[in-house]
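Novice: Listed after this line are the structures, all set down as structure tokens.
Since every read-out is calculated from the coordinates, none of them should be taken as a lab result. Here the structure is a predicted model, which is why all the values come from computation and not from measurement. Cβ atoms are built from the backbone, for glycine too; each structure is taken alone.
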Structure P
Amino acid sequence: MLQDDWWPRTGGGPVHVKELSITLAEEFDHSIDIYTRALVKDGVSHTGIQTFADGAVRLHRLKPSTEYWNARGRIASMGAPIPHLLSEDFDIVHGHTFLPAVPTRAAGALTDAATVFTVHGTALTSGTGRDESALAPIKRQIERQFVLGFDYDNVISVNTEHIGLLNEHHTDVSCVPNGVDIDRFDVETEQRDEILFLGRLAPKKRVSDLIEAYEQVSDEFPETDLVIVGSGPKRSELDDLVETLGVSDRVRFEGRVSDEAIPRYYRWARLFVLPSVWEGHPLTLLEAWAAETPVVASDVEGITEFVEHGETGHLVPSKSPDELADGLRYALSNPATAEQWATNAHDLVERDYSWEGVAERTNRIYEQIIFGSSDG
């Protein structure tokens, strides 16, 4: 497995790769090496090897050790795994996210290993406002080459939105969604009167829309606070917005919290809100469902496919604080309805989004590549 980032930087990618690898090892007797970057966070360098699943899964953090967005570290991460891929006799090399496309493709060209690449989300599908940087056009061209231009034995998408585009460029394309550890969110705690956002404070998440929407309904629900869990490049801008709107006494920034604390935040909340302009298949959505927390989310790629409006959550147009405010108002004013969304969603998660199910579908792809049949 090849993954661009790892703890202490959190996100859907590391969770997916870790949980999938552990489940593949435990349920299907695979031995798995995960190659990722050695990262520096808050002045601490995270290097070395970790093991999971009684040693069947080995995590290798490859130097140089840098901050995540460090250009030298990002460029080096595309080459650092290649010597390991050449020296080991792997049956399959499975890359995830973006930059690992390079060593995945190199392994396909230079070794006998089969290659699988999982697309967790891409800006190449329709949509605007996904990248605010001046380098966005260049990054888009690089991404096009990595996702569409390289050959892989199988390409996996975590949602069906990307399947059409991927089918135009690849012979074998599959859809395997994210999963969630349902038992992890079965914690005993009292519900608080809180609206929760949990995730990266990044441009695509549009947390500013949530803050503006919350300001519109805050007087109507004077006991309901907004809790924002996570860190990211938009933090200072969001601090300023809260001050400008005069809701600093009602909005609490928790920063990055421990993995052990995350289930409690979901269970405390009356609502979980995901106001993104796009997603791949957000793990936070599955986590909220596993915790039986009602969801209000944007009606956009990577969310619409999974949320049935009025059944497993409430969808609103993206980039519209006014309509998001209406969604918050409706959910908070109709708690019985919102709780029914949560109950329906929890049933859905139990049925369709366990890591065991994700691993089974992934293993079937591996067997089809190696043996030419899903029967093994």
Structure Q
Amino acid sequence: MSQYKVVILFTNYGPYHLARVKAFQSIVKNDWEVVGLEITRDGVDYQWKTNLKNSELEIYSILGNLKPSEVDTKTNIKKTFDALSKINPDILVIAGYARLSMLSALFWSLWHGKPAIVLSESKDDDEPRIWWKEIIKSWLIKKYSSALVGGHPHKKYLVKLGFPENGIFNGYDVVDNSAFHPDNIKHLTSPLNKPFFLSINRFVEKKNLPLLISAYASYQQQLGENAWDLVLCGDGKLRSTLENLINQYKLHNYVHLPGFLQQDELFPYFAHGKCFIHASTTEQWGLVVNEAMAAGLPIIVSNRCGCFEDLVIEGVNGFGFNPENQQELTNLMIKMSSGEVDLESMGKASLQHINKYSPDYFAQGLKSAIEFAMNK
């Protein structure tokens, strides 16, 4: 019989979460029982079609197929408390503190005297900070026993909020690198018969796609027939705006919108893209950059992305840029497709660097965070 029962609560279990928790299960299976808990089966921000039937992880869903917005506050809190009381974990791992169910889970842990570990990827510059909210957040965050964060900027923010530095561990933001490895996807047929830049996003304001399209328009105008195409995978409320912009610049033969794709449908794009671009004006991390690096792609990444400090090695595996500077992005696109950059070497550097950021990195970090919490 397992000595401890660990519950890991995410908003919704998708491919990322399963890969991480599976790795964690594998290193603690002799000592701890691991149970998955999610707020909803509905995808919320990402409409993943995740097959949970073949998973060795037992996963409970607090709201079933209901969206959090469809459930009133009292019911949400009650269902969260009921689910946790039924599972009765010894340790609770909670992904963030913004959603009501996450806060309810924290208060359940405090009520029952069980240690809680926060999974955090918030950083100081995500949004303008309001002093009184930061005071509340500082009080709240100290109720957790330890933390697992994405990287350097996330650790700095927790320390600024007053969280003890020795209780913060790294490794939260990882993907299943092996799924994207060039050896596993290069055999796939290319979706285009010419070279292309690749970007994958929800079509929402913070992803900065109008600037990316405008930068590409300038790039295409300067290089003409020598320009690479641009593929924007994803969908969202700004789609019509982006389509209008593409028509305005007369780019419909060069900019491709294949829509929202599931992970296996994205593999051919990762396999044959020449360079990956992530242009967000704000981004807590940007896991799609992990995926691109795991596929062996050079990267151009906004310096506002949470992953920038940890994943971009300037001039080695790619470049960073100011997401408000359209000309800077255009110049980097020209540089990448000019022949003056060793794309193969950059891609290999991406692949080598991302090896550290694996599900095992998450597993070891979470194990350390839990052990710290248990020994407080």
Structure R
Amino acid sequence: MPALSLPLSLLLSVALLFGLTLLVLELRHRLRPASPLILRSGPWSVRPFDQGLKAIGEIEIANPHRRMEVMVPELRVLPTLLGTGRLDQLKVSTRIEALHPDEEARADGYWAAYIVKGHKRTRARLTVRIEAPAGIDLNSLIDTLWVDVFWVNYGPFGRLERRDGLLVPLRRPAPVAPEAAQWRLGDGCRVLPVRTHLLGVLDDPIEVLRRYAGAVLQPGDILTIGETPLAVIQGRYHHPSTVQPSALARLLCRVFHPTSSLATACGLQTLIDQVGPARVLLAWILGSLLKLVGSKGGFYRLAGSQARLIDDITGTTPPYDQTIVLGPDQPERTCRELAAELGVPVAVVDVNDLGRVKVLASSAGCDEALLQRALRPNPAGNANERTPLVVVRPA
């Protein structure tokens, strides 16, 4: 056979080198230090006492790995209050009570280093006391408690500092009554933004929608929920301090527009952690080539839906403005389940103040053209309105 021409040999060499580069990126990504431990929160209770309020809840640390043993040498919590006024006169204290299955709890609240063995779990009870001086009405001053859990994982992967945050509602608004609902006129429809408490991982989406919108729903309505509120209910957020940006993330983030959530190393690394470095790099190369021939948005189409849905810090309402929020998980399935429970079509939407409306997922019976018209003025808002639900009623 004749020898390959020089240009073809060069192309094959470049293709082989590029393929090896992608392979190395994927291997390094898969072998990066990671702990199997998972932290979850159970339900919390809020109880009044003479000087204020007491919030009590439990967290669970589970190890799904078959044989790896992981130590938790440190665990502490940092509470943050959100409200409507100055909170510096309040006194906030915390207590951690270890509830290990094979050890007695310490009376002094000290967290002794503990080993979570494979397929085992442990628990801890957290108590946050909020005390106010005489004459201060806590119910009118605070409405939300944010609890940061700082914990260390120690094992074959090294020492990892973890940080998980959870939101505890201290006060919930009353559901809107049908006769008091303030509908807005839209294009061939009426629109009702529905106020809720700040949502988080302790909430169940069905209970939230039924509690706040159930009384006003009637046949023919469409109920929408924002994609970010649904994502935080699913726990799809993390603090950027827990992200370890790779060289690829630090390099490629510079090519995105400064307002993009992928324009920071931690934001882009979050996408890489979701879809892998090879896909992100290929999407950037092919997207750049498509842009040269006049086709924009190629990167986002090739990198997957999360590339458009990730919100970097400052992109959401407090306290989630300190975190990176992903898009919701399995929104189509969620819409079907919510619609079956509520008896009306349900849609997950992404809307902004520029008139952009994207229906991420919807159940059967959703009129997406109607949703486009109804949601274009962004009735839910993008500030601190706390109206993640919108009822759309055809005229």
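Novice: Match the computed value 12.9 of Kirkwood radius over Cα pairs in Å, for residues 13-84 alone to one of the structures P, Q, R, and report its label.
Specialist: Working: P: 12.9; Q: 13.4; R: 17.5.
This figure was derived from P.
Novice: Looking just at distance in nm of label points 7 Å out along Cα→Cβ at positions 93 and 285, which of the labels P, Q, R belongs to the structure with the highest value?
Specialist: Once distance in nm of label points 7 Å out along Cα→Cβ at positions 93 and 285 is tallied for P, Q, R, the winner is R.
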